[in-house]
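Just below sit the structures, each encoded as structure tokens.
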Structure I
Amino acid sequence: MLPTHIDAAHDWLLTRLAHPLAERPGDVPHRQPNLTRPAAVLIPLVWRPESPGIVLTRRESGLRHHAGQISFPGGKLEPDDPSPRAAALREAHEEIGLAPQQVQVVGELPEYVTVTGFLVTPVVGLIAPPLDLHPQAGEVAEIFELPLSLALDAGNYVRHDYEQDGRRGQYLSLTHQERFIWGATAAMLRLLQAALSR
């Protein structure tokens, strides 16, 4: 049973995110990059008493990288970012218009290494509604909310086998309505599920 009041949710999230995960469920990449670049994403939890949600974005279909994919707001750390948390908040402000002062950072999930060579810190933020979000033109096609209850049900995650360049791997997916969430986003959602379900 999820807390209904945002203050109780704040304490509940802090408690569950304060300790490292004993095991890290997720995907099995076909390779691990030799070199990684630091990046961060914000996992924005909008705490509506009746149904908390996770803010996600769908990238524009014309982008060179990850076109049309569903993702958290985030990106690589810039030289003037003092920390991954600062980078995640900056990127969320740029991509969806979420003001940093609206976000209570409640913790971080284990770092996630993408096959494209990014070492991603998933930063979990708690947000009180209402929200007035605006997609970044040319980058974000859509902003939507995934029900937290759906993400917290481990049975909703599907594991897929694949082969690339003669190497085998696995990725996770999660489906919400017509939206197919997969790859790094699904893997980090599964980490969130593991952290909040203990």
Structure II
Amino acid sequence: MPSALILIADGTEEMEFTITYDTLVRAGVTCTSAFVPTPADASKLEATSPPFARGSRGINILPDTYFSPQALTADKFDAIVIPGGAKGAETLSESSPVQHLVREFYNSKKVVGMICAGSLVALTSSLPSQPITSHPSVKSKLDSIFQYKEDPVVVSNNLVTSRGPGTAFPFALTLVELLCGTKKRDEVRGPMVFPPGTPW
């Protein structure tokens, strides 16, 4: 059974996190969400259980665990997912342990998913120049390094990027396809009852 590590921080965009997590679970993917504190908050937190992450719209989400670079290693998962949300993406993109882990996943040919401003992690992790997309608000930080696209989802090697809350479903279903196959993607998509003509 495939497994995915989904990072979360204060300021993470709720739809991008929950739609991706939920869709992967529907496909039978074992998901673990890990809370990444800001450097200022890291020293104040108890390591026994994670706090609620306060999303970009003020919705509290309880992660499964703290982010630990020692415990949550690339060999234990088939994919890593970086959601957006400006503040959350800033915390994730500036974390050197997150950058290191993303490089490990990428270099191990495991699925690396980034959506919205979460695509900044591709830049700060020094991933190779390749086709990429993101929320328009961070395009200017990426388009001089990467081959920037405006498609809803861009797949390049094992890197999957997407644009924002409105593309969270096709992003999540693409991850399902890569991890579980086209048949499973279709099985998951059907009961979601998208309107006729929905292009994903």
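Laboratory data are not the source of any read-out in this text; all were calculated from the coordinates shown. Because the structure is predicted, anything quoted here is derived from the model rather than measured. Cβ atoms are built from the backbone, for glycine too; each structure is taken alone.
Have a look at I, II and say which one yields 2.7 for distance in nm of label points 7 Å out along Cα→Cβ at positions 37 and 61, as calculated. Computing distance in nm of label points 7 Å out along Cα→Cβ at positions 37 and 61 on every structure in I, II gives 2.7 only for I. When distance in nm of label points 7 Å out along Cα→Cβ at positions 141 and 173 is calculated for each of the structures I, II, the largest result comes from II. Here Kirkwood radius over Cα pairs in Å, for residues 13-68 alone was derived from just one of the structures I, II, and that gives 12.3; the source is II. Given 28 as the derived value for relative contact order in percent (Cα under 8 Å, 6 or more apart), which of the supplied structures I, II does it correspond to? Derived from the structure labelled I. With helix-only ellipticity at 222 nm (-39500 (n - 2.57) for each DSSP H run of 4 or more, over all residues; to 500) coming out at -10000, pick the structure among I, II it was computed from. Derived from the structure labelled II. For P(r) over Cα pairs in 10 Å bins from 0, in percent, the calculated result is 9, 36, 40, 13, 1, 0, so let me know which of I, II that is. For P(r) over Cα pairs in 10 Å bins from 0, in percent, the value 9, 36, 40, 13, 1, 0 is produced by structure I.
When Cα Rg over 2.2 N^0.38 Å, for residues 53-164 alone is computed across structures I, II, the figure 1.01 traces back to II.
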